[in-house]
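Laboratory data are not the source of any read-out in this text; all were calculated from the coordinates shown. Since the model is a prediction, treat every value here as computed from it, not as a measurement. Cβ atoms are built from the backbone, for glycine too; each structure is taken alone.
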Structure P
Amino acid sequence: MGRYYSGIIEGKFWFGLQSSRVGERFGAYEHDSNLILYQINDKQIAIDEMKNIKEVLGKSLELFDKFFKEHVGYNDEMLKEYFEKNNTKLTRELLSDYADYCFGRDVIRHFERTGATTCWFEAEC
């Protein structure tokens with residue numbers, strides 16, 4: 001069973017890896033609700049955070065993108081072997097940052113696709 005976010009952007013949080021509060025990393029703030037209702041009003045904060053994550057991930061970003069294009073699902077061992085084969089050390093922190101990068105990509109796509117000035121979503125706790 002997983003936790004989901006929905007609204008203008010929709011998806012599933014990465015199980016056991018990604019916090020429901022990932023939106024705060026991209027400038028979202030919480031509304032009062034049984035679910036966490038977030039709203040991002042500043043596209044630039046999200047863009048800046050994506051740049052930060054890209055810097056942290058470095059060459060691992062390309063490896064993650066390639067791996068997840070080739071695999072529908074994964075387990076830790078598959079991912080570890082893939083990274084070792086490419087002479088790169090996989091850490092839980094890198095994987096967590098990549099999960100957040102995927103979320104941020106959805107946020108940026110929303111802003112760019114719609115021209116909207118707001119991105120809102122609800123997150124399961």
Structure Q
Amino acid sequence: MTARIDAAVRDYIDGIPAEHRPLFDRLHELVLRACPDANVVLSYGMPTYKAGKRRLLLGAWKHGVSIYGWRKDEDGGFVARHPALKTSTGTIQLRPRDADGISDDEFVELARAALDADQT
């Protein structure tokens with residue numbers, strides 16, 4: 001099975017400002033690499049990656065892309081390695097320059113930890 005992406009998500013992605021689209025596209029692809037069977041729907045006005053009962057959201061904002069929705073301690077150690085990027089419970093705000101210094105593997109690990117449908 002591969003990810004299913006609904007039309008509302010495609011419209012959201014098409015509307016992302018050009019300066020943030022490369023970062024969004026990178027994160028989108030990495031989340032799908034981590035969880036290729038995820039369903040991608042619009043929830044809270046943002047693309048939401050669903051695997052079982054788990055959710056991870058990506059949202060464009062005026063300075064970059066935010067990642068929302070993982071449960072406490074289910075981020076693959078991402079926040080411990082990058083504490084300055086956590087802005088509130090379950091929220092990471094990334095400016096393009098912040099993401100440039102973070103490997104694809106770290107983002108994949110974050111997504112896998114957040115979307116591991118086998119965990120409770």
Next on the checklist: Going by distance in nm of label points 7 Å out along Cα→Cβ at positions 30 and 62, which of structures P, Q comes out largest?
Outcome noted: P
Next on the checklist: So if we calculate mean count of other Cβ atoms within 10 Å over residues 22-29 for every structure here (P, Q), which label has the highest result?
Outcome noted: P
Checklist entry - Out of P, Q, which one gives -15500 for helix-only ellipticity at 222 nm (-39500 (n - 2.57) for each DSSP H run of 4 or more, over all residues; to 500) as computed from the coordinates? => result P
Item to check | Given 0.45 for FRET efficiency 1/(1 + (r/R0)^6) of positions 14 and 70 (r between Cβ atoms, R0 = 25 Å, to 0.05), calculated: source structure among P, Q | outcome: Q
Item to check | Which of P, Q leads on relative contact order in percent (Cα under 8 Å, 6 or more apart), largest value | outcome: P
Next on the checklist: Using distance in nm of label points 7 Å out along Cα→Cβ at positions 38 and 54 for the comparison, can you identify which of P, Q gives the largest number?
Outcome noted: P
Item to check | Identity of the structure behind -0.25, -0.51, -1.00, -1.12 (criterion: log10 I(q)/I(0) by the Debye sum over Cα atoms at q = 0.10, 0.14, 0.19, 0.20 Å⁻¹, calculated), options P, Q | outcome: Q
